[in-house]
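What follows draws every value from the coordinates through simple rules; no lab data is involved. Remember, predicted model here, so these are calculated numbers, not experimental data. Cβ atoms are built from the backbone, for glycine too; each structure is taken alone.
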Structure P
Amino acid sequence: MLKLSEKTHEQLIDGWKKNPEFNQAYADLADEFAVLKEAIAARKAEKLSQTEVAARMGLPRSVVCRLENGLIAGKMPTLSMLRRYAKALGKRVEIRLV
């Protein structure tokens with residue numbers, strides 16, 4: 001049987017941050033984490049559940065769940081899927097090079 005850690009998520013991250021390879025991998029995903037943060041914040045600001053967003057997209061809830069979880073895992077959705085998600089929130093995707 002799998003034994004769960006008694007540490008919090010923050011404690012685990014703090015421990016991993018002592019590893020330079022972890023820090024580099026984490027830094028490499030900064031853009032993906034920013035997209036995830038913006039996407040979920042936009043959904044929550046509109047007070048919408050994943051189910052409601054999925055209905056607006058005409059897709060099953062599992063697609064929205066995978067989209068949000070994929071962003072966490074560093075698997076970016078296609079631009080067209082991100083646009084559909086944004087449209088369901090009454091938003092649009094804006095990409096800038098800075």
Structure Q
Amino acid sequence: MFDKLGQLKDLWQLKNQIQEIKKRLDNMVIKVDSPNHVFEVTVSGSQEVKEVVVSELVQNFSREQLAEELKSVINKAVRDSQALAAQAMGGMAGMGGNMPQA
């Protein structure tokens with residue numbers, strides 16, 4: 001019975017840690033500029049797009065070039081936000097070592 005209570009306490013602590021990390025990630029932002037500076041995308045650490053800025057340079061590119069530019073900047077922003085989230089979650093693994101094993 002005490003083992004079950006200990007597990008429940010560990011799960012409660014894990015839930016609180018996850019909520020705290022999510023709050024921190026929601027408040028972190030990453031700004032990424034596209035290769036030709038046509039778009040700037042701002043993404044939170046929890047991978048939510050917060051803002052997209054379109055430069056006046058957009059007039060100088062074809063639809064295909066713009067699509068490629070936008071795809072590039074979004075992919076970079078997502079990768080950067082994933083790295084930020086992984087870094088934040090890495091700190092969680094050190095909090096008592098109570099992470100569940102897969």
Structure (P, Q) behind the derived value 2.4 of distance in nm of label points 7 Å out along Cα→Cβ at positions 10 and 90: Q
Source structure (of P, Q) for distance in nm of label points 7 Å out along Cα→Cβ at positions 26 and 42, computed value 1.7: Q
Among P, Q, which structure scores highest (criterion: FRET efficiency 1/(1 + (r/R0)^6) of positions 18 and 34 (r between Cβ atoms, R0 = 25 Å, to 0.05)): P
Cα extents along the principal axes in Å from the coordinates reads 69, 24, 17; which among P, Q: Q
Parent structure of the calculated result 23, given that relative contact order in percent (Cα under 8 Å, 6 or more apart) is the read-out and P, Q the choices: P
